[in-house]
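Asks: The next part holds the structures, each set out as structure tokens.
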Structure P
Amino acid sequence: MSGADEAVRLTAWVRGHVQGVGFRWWTRSRALELGLAGAATNLADGRVEVVAEGSRGSCERLLERLRGVGTPGRVDSVVERWGRAGGTFTGFVER
């Protein structure tokens, strides 16, 4: 695999009003539409951590959606980190 087909892991920390507004459910739905596996987890500091694995192109599309209009609540910022896919996820879960 190479380029947009390369299997990667995207970790994104989403800051704003993103807890208690359906954000994790919305993220899970978008990720499943893109064929991604992973998890969306509420963090104690009010952020949501999104970990997604799959093709780089699909992960980039998810990141665009996280930063775009139409997300539940209010997204103030998204910090991203890219790495190798670990293959530890089956499906996409909310935590």
Structure Q
Amino acid sequence: VTVEPFTHIGGLYERNTGAEPFNAATDWLAAENKVNKATVYDFVSTNDIIGGNSGSPVINAKGEVIGAAFDGNIHSLGGSFGYDPELNRT
């Protein structure tokens, strides 16, 4: 299955079932018509991170802060020892 590299705020409403674990907060549901559903909420990158990088800024090629690193895949756990651009994801 191909997984897109971006998650958009609109996915909250698309996936809301009203039951755990897909029950959106009532405040978010009430504000649905005020939310730009195309806003990127989360993204995947090949940034080289290791444990302790959570909260670090993610900067694009223009030097602009575009997000914060908060997690890596299982392959990034060995980042202290090596980086594999084919596997490591932030």
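Asks: One of P, Q was used to compute Rg/Rh (Cα atoms, Kirkwood Rh), and the result was 1.05. Which label is that?
Replies: Going label by label, the one that fits is Q.
Asks: Distance in nm of label points 7 Å out along Cα→Cβ at positions 33 and 57 was computed and gave 3.8; which structure, P, Q, did it come from?
Replies: The read-out comes from structure Q.
Asks: Of the structures labelled P, Q, one was used to calculate FRET efficiency 1/(1 + (r/R0)^6) of positions 17 and 81 (r between Cβ atoms, R0 = 35 Å, to 0.05), giving 0.25. Name it.
Replies: Source structure: Q.
Asks: Supply the structure label, taken from P, Q, corresponding to distance in nm of label points 7 Å out along Cα→Cβ at positions 25 and 65 with the calculated value 2.2.
Replies: Answer by label: Q.
Asks: If relative contact order in percent (Cα under 8 Å, 6 or more apart) comes out at 26 when worked out from the coordinates, which of P, Q was used?
Replies: Only one of P, Q returns 26 for relative contact order in percent (Cα under 8 Å, 6 or more apart), namely Q.
Asks: Work out which structure the value -7500 belongs to, where helix-only ellipticity at 222 nm (-39500 (n - 2.57) for each DSSP H run of 4 or more, over all residues; to 500) was derived from one of P, Q.
Replies: Label of the source structure: P.
Asks: So distance in nm of label points 7 Å out along Cα→Cβ at positions 9 and 73, computed for just one structure, reads 2.3; which one of P, Q is that?
Replies: Source structure: P.
The numbers here are math on the coordinates, done by the rules we state, and not lab data. Everything quoted here is computed from the prediction, not taken from an experiment. Cβ atoms are built from the backbone, for glycine too; each structure is taken alone.
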